[in-house]
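Some structures are shown below for you to check.
Each value in this text was obtained by applying a stated rule to the coordinates, not by laboratory testing. Just so it is clear, the structure is predicted and the values come from calculations on it, not from any experiment. Cβ atoms are built from the backbone, for glycine too; each structure is taken alone.
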Structure I
Amino acid sequence: MVKKILVSQPKPSTAKSPYLDLAKNYGVTIDFQSLIAVQRLTPKEIRAQKVDILSHTAVVFNSKQAIDHFFSLCKEMRIKLPETMKYFFISQQVSLYVQQYVQYRKRKIFFGKTGLLPDLVDVMLKHKKETYLIPQSDVHKKDISVLLDSKGINHTDCVMYRTVSAELDKSKPFDYDMIVFFTPSGAKSLVDNFPDYKQGDTVFACFGDGTAAKLEELGFRVDIKAVQGQGLSMSGEISNFLEAQKKK
């Protein structure tokens, strides 16, 4: 019987969360705890990649994290970005976040309408003369680089931050009936924190094929899986599971 759930994400900043709705509708306890942490690379590590930021005329961001780490590194490395630098974003929502660092001007802010990569690349093709820099995590898909290469777009990938396992508080009981994973790194973090962890009857729910594959590689059983565009959301899949449990 699932009564206590760990959702491996930061606690929602507002009361509007499908996971809080699950707690209310099914009488379960839900804790929020990220299993991963993100670290910015050092200037030395950036220089080792032999990437000259100022030799580029545009920067492409696919997340708010990428924005934070890029501008923080520029500040630490005392790099003054020119007013002519253009910024491209995976979506308008992500683009609005950059206002913390630069003045939001239409002539240098561009974004895709749908939040999907092909749509962003279509926008970039209208500015094909630009030399693009793409800040990346150490764990990233190659799809954007492959797509840009196929379109003949001049770009440089640069790893600017890495994902590491968060250190969990071992003094507290880790006695969850269900654990919800969102990334392969989160799955790895469980083993890093609890090398002798035994799944037993604990329900493992995960988002994405990559996360499921990592859990299985580590010897765990995947009980619930949600894949973007292939059915319900993660919270929806969990709701179905809890509903079936309720009927039993």
Structure II
Amino acid sequence: MDTFTYILVFSFIGSVVSLVGGVLLIAKEKIATNISHFLASFAAGTLLGTAFFDLMPEAFEAEKEVNIFFWVLFGILTFFILEHFISWFHHHHEHSPKEKPSTVPLIIFGDSIHNFIDGVVIAATFLVNIPLGVITSLAVAAHEIPQEIGDFGVMLHRGIKPKKVLFWNFFSALTAMVGAVLTFFIKDSIEGLLPIVLAISAGFFIYIAASDLIPEIHSQDKRSVSFIQVCLLILGVLVVYFAVSLLEGSN
């Protein structure tokens, strides 16, 4: 496959396939809720592993004169500001009767932006090399599944019919492919900026893991469940580490 085909296939995997979590919630709510807690822990590990073992090293290797740490911190602060002011991320909402009517369109809007950036990240990493793109796409898919479970739950709680919930989330997921395709076609303009894009993407992954996913582990009262979640987080890190090592060894 050529690079563009890889981008199309894996941006699809990283976004639309993640809807399986929401579909499972509609079919088996209890199972989906339980799985979501564990998937969030594993996803946190994969995001951290991808940021530290893949994105940042690739950024350093591509451009040694750029202050990569500055751009990683820039990414973290940027996504913090976005979350703070437009309520971007919606992992694990409290299903309170006092939720405002604007919650649902805000989720759709926030998810669309989030998925668009996922697509940009996926395409940008494939433009560097195929293995980096594959690992990044799988990390994106891992964190999208528990997020979609949470978002589906909020929308269903607001009384939206399951078919409409699926439609709007599918529409939102497609923005990842839009972001990926757009990034591919402007690659000549951003080629020199790819190390910075990788560093900002690393900040994006670190922020999601640290602010949205890891707190899920701390929120667990049962020690046995919390222990399993910690193990899954470490497993996620190790999976990325060994995947990167194997891919580098095969090149």
Structure III
Amino acid sequence: MLQTAVGYLRERWPFRHGLHLPETDVERLIRDCEAEPWHLYAIRKRIWRRHVCVACGWIADHLPADSSVFEPGCGSGANLLWLAKRGFSRLLGTDISPQAVALCRELARRADTSVRVWQDDGLRPRELPEPVNVVLSVNWLYHIPGASLEALLDTYRPCLTPLGKIVCDVVDTAYNAVPGNAYHTDDSHLPEGQRRPSEYTFRMSREEVADVAASCGFRLLRETRFAAVRPQRAVYMLERCDAA
């Protein structure tokens, strides 16, 4: 019981997840690379993005440091840089934005870290890496119209080693009960007729995630939920399973 409580608190204790990059340097690199300004928020406020921290923490706490980790939709590479600080060296990522890729490379160079990144579409990749131990996918899939967890698992299962893991987050169906959930969160101050549709294009229950995982050849290993945030999110670790 005590061990469970300690593990629960450790998952949610955010302060080990800071990148400690000089903010003025990050701002300048974002401008130089012509990357989106929100990358600064994602780096500066990373410790409060609990779904991201838990996903990366699971990898650092439960997998050996010689594991290879691939992150489609890696953005500035903040998650990969954090894993590098924890001793991981076989780190790869892609992003659809060439500006984000340029920013990631510059940040990795400043941190004297080896991260291999290239420009690609996370939904329809042209180039998959050699088999890796972990695919990390957080904070992007459910923002893309037409995307689905099933498609993600089908796309990246072939580039996982046997018993390889996918660590991902989803917006939980609990968000469907929140007033105004059908609309974009930035538009809450507007009359309903002027609001855009929600930026969270799909939501899934735990049962739906487990069913999709099983249908795509995965088993559910770990899960955690964040019920006090909006939108409510859940993080899952899925393991590739192969027929004997």
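Can you say which of I, II, III returns 20.9 when mean count of other Cβ atoms within 10 Å over residues 18-25 is computed?
Of the structures listed, the value fits II.
For structures I, II, III, which has the highest computed value of volume of the Cα convex hull per residue in Å³?
Between I, II, III, the highest calculated value is found for I.
If relative contact order in percent (Cα under 8 Å, 6 or more apart) is calculated from each of I, II, III, which structure is the one that comes out at 21?
I
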